[in-house]
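Please find the structures below.
No value in this document is a laboratory result; all are computed from the given coordinates. Computed from a prediction, not measured in an experiment: that's the story for all the values here. Cβ atoms are built from the backbone, for glycine too; each structure is taken alone.
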Structure 1
Amino acid sequence: MKKSSANSGTIARSAGVIGIAIMCSRVLGLVREQVFAGLFGAGTAYDAFVVAFRIPNLMRDLFGEGALSAAFITVFSEYNTNRTQEETWQLASNTLTFFAVLLSLLILVAMYFAVPLAQLLAPQYTLIDGKIALTAMLTKIMLPFLVVISLSAVVMGMLNTKGRFFIPAMASSFFNIGSIVGGVSLSLILPDYGFPAITGMAVGTLIGGILQLLVQIPVLRSVGFRFKPQFNISDPGLRKILKLMIPATIGLSATQINIVIGTNFASSCAEGSVSWLNYAFRLVQLPIGIFGVTISIAMMPLLAKQAANKNIYEMRKTLISSLVMVLALTIPATAGLILLAEPVTRLIFERGAFSATDTLHTAQALSLYAVGLFAYSSNKVLVPAFYALDRAKYPVIASFIAIGTNLIFINLTIDKYQHMAIALSMSVTMLLNFLFLVCILYWKMNGLPLRYLATGSIKIIFSTAIMIGVVIATQTALMPWLSGSLFHQIWTVFAIITAAAATYGIVLNFLKLSEFSDIVLKLRTKFGR
């Protein structure tokens, strides 16, 4: 495998563009969580919101953004490579129409069963007066989010295949802006009309989803797409998408299903456990989104094109290069989150209704979620490879293994470790999922350049070990400032992270990891002009 292949350069360039956009989105997402923490803390209202949002979020992964996006990009890329533009756009229009109708019917059914669904996810909420009713009401408000976010995912797949990455990746920033501005405004207004303040945040979520779709429409028109409503179930392209979605629906939903399992168990733990886990998971989603999702989005069109051309050799190189990139970014992030879990949580959330006790419990969950960060992010890269190879049944098998492992692990540890057992279980299941998927890909692709992967991993781990020493030394020296004023906390956390990142970058650059060198070269080229 060449030191710096054209594929890794292409992915690095695309990932850089996507990474900037997703960074903006994730930062705004943290601001959104700060708003929740300040206004609602970790009590009944936010617990109800978390469970209510789980329902459309689970359905989104089961039927929409996750499975639909992976299946659609695979078929759309094949059409874009081998069919006429008219046939390609016709497939897109038919897909948009079909799923708009299907998902609208689905959410009507879900609205009717909102109360039983809330009871299924959080049975212990029935013990607290009004909590199930509040959860069901918030669920009904947010369910239409499923339709707009799924259509947004289809549009994103179209634009990524056409080489447009920045605006689609930036679209989720508009979701957060709509959620924050619309949600906070309505949270201040709606109590005057007899509605709980948390209702405003639910409506804000729906507003944000609509903005995420609308902001991509002008770019879609600029690449030549004109929507022509049609509903042709016999379309072979649509049928292939649906065929891929059946296993993909299960294959990509393991994490969400495991989160639902965790939510169910957390509702039986101490009051606030659901909120602590959600705040922690939001924090760990920042590096997952910036690294795992970014590289997955950048890799998928290239991988799908190579699959359409039956170029397995190039697919191997693309996959391993992408995996090395993910490991280079997530392994040091894992170490950093474990070491800095409490000061980071305190800095971001501890104000208003969010107490020091909430900080402690959220930090505990964050450090345990971080254990599986590299596996979680790597799976974002590995799973699409199976759909490009038309081997979607293996992520399904991995999902069942993950779900079964999660249930067993939580049942064995929940009594002693409470909410921490749920966070650790998620990491354990993701690690097993990662090992299973790598082994199957090695088999199905007649080998992978594992020596290249092992060499890169050794360099990454060595660089991370040096970085850990710097973090511990810096953290010890600045310990009094970490619990001081907000200004002191900001300065200290920034100083520690900067020193750690600089150390890691210098060591890894000295060790000449080619994927890291590609990223550095792109940055030098961009900012050296």
Structure 2
Amino acid sequence: MNQSLQTMLDLKAHIMLQGGQERINKQHAKGKLTARERVDLLFDPGTFVEYNMFVKPRATRFGMDKVDAPADGIVTGHGLINGRRAFVYSQDATVLGGSMGEMHGLKLARMQELALEAGVPIIGLNDSGGGRLQEGPGASVYGTVFYNNVNSSGVIPQISAIMGSCAGGACYSPALTDFVIMVDKSSKAFITGPKVIQQVTGEVVDLETLGGAATHSTKSGLCQLVARDDYDCIAQIKCLLSFFPDNCTQMPPVYQCGDDVNRRIEELNDIIPDNKRRSYDMKSIITKIADDNFFFEISPMYARNIIIGFVRMGGMPVGVVANQTGCMAGCLDINASCKAARFIRTCDAFNIPLLSIVDVPGYLPGVQQEHDGIIRHGAKMLYAWAEATVPKIIMPIRKSYGGATPAMCSIDMHADFVMAWPTCERAVVGADAAVAVLYKNEIEQAADPAAAREMYKKMYEDEFLNPYRSAELGKFEDVIEPAESRKKIIQTLRMFWGRKKQRPARKHGNIPL
């Protein structure tokens, strides 16, 4: 064999061994796959093309000239995921802890730039100890990475998986992408570690409590999906990608549907309790109307009073926003508003139609909510719905009260079709609150105030709290049999699928952040 060819093969074999078998074994002992194993699992067999595998650190100080750092601790390239093109970077924790040095960062940034040029998704598999201290200021390429994240935002799908450590400034890149997936018990993301926090504030906290998957999926809202292990993480990435087009100029993929598009769902006719104060599981409605009863929920453990996620209906992907009456009666609060607004804007950016299933009694009342900015944060939902140009289908099924009505989208927010169930009530407030204002004096002066209150309450309910009054005024465009919901939604989706709607000419809007 030619000597130069043999040299090349030997070099590649050495690089493929990553940080060495001992470190690979340590990675496996933690229940984690290596950077290359993750890439192999993500892409269709034989399709991955690697970039810059011969790159090494440029720095020579602090002993770096004696360090063996294959591929500078990051695997980059492109391939096919279920037959569709995508770019990837996968940080290698077996090489210098996956730390970002100059060349490591430049490799990562090149993938971002090439993905944007090719108009295809990019997936980041993060497993890094942070910036490489031995390289000093030259190690920080974070600014370039962040710039590329923002430049690609809304143009190509960006998915970040945190599959180990993600510390310091590195955390901001996943936060700038469309979705963040973390692996339970093995992922950690934080700006400042426990030791520094204790030195500065005196607070004592462990890594898992500070920045584990449970924390970021329930408290901070950074993490939208939690995986059981690396295998489940890769599977969730593939599923998530299946709902998205390659870029914002394309429509999302439509899959062949084996589920009858005219399927009636008789159980929906009786799913709303007679007692208006009783809750039910909104997710059961979503799954029943979806193709094959499959609902891919996003952020299921954060702001649980609002439900967001993806379904297919007639093979077409749809983003669902719905109130969960089993949590805070489905009221909107600060976290729910931010969660929903972000999801609405993500769907709109990638031409995914939106379905809003409404059962909302209003915004959550309270001094803390007011002081923390419910007006400002609640306005984000209004902005997101008004800004969206994708088909917007609205299905109010029980309560639709006050300012929360446009926050869940309504005819006034240029919804494309509003179909209500016969159980729906649309009003400024509920009957109890209304009669307390409208008939205050009459109730106080009545011989039997309780009986008078009930009489006026029934009058108000008969007059306003039925869908036909709203339909008369054009607020509801149809009142449908609940069992027909799936059929009606799919008919509307087919009518508006691929619709092009222009926004006014401007540089960009000014969302109330």
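Of note:
- Highest-scoring label, criterion being relative contact order in percent (Cα under 8 Å, 6 or more apart), among 1, 2: 1
- If Kirkwood radius over Cα pairs in Å, for residues 52-107 alone is computed and equals 12.0, the structure in 1, 2: 2
- Origin of the value 17.1, 57, where Rg and Dmax of the Cα atoms in Å, for residues 276-387 alone was derived from one of 1, 2: 1
- When semi-axes √(5λ) of the Cα gyration tensor in Å is computed for each of 1, 2, the one that comes out at 50, 26, 19 is 2.
- When helix-only ellipticity at 222 nm (-39500 (n - 2.57) for each DSSP H run of 4 or more, over all residues; to 500) is computed across structures 1, 2, the figure -28000 traces back to 1.
- Highest-scoring label, criterion being distance in nm of label points 7 Å out along Cα→Cβ at positions 84 and 172, among 1, 2: 1
- Given 19.5, 64 for Rg and Dmax of the Cα atoms in Å, for residues 44-315 alone, calculated: source structure among 1, 2: 1
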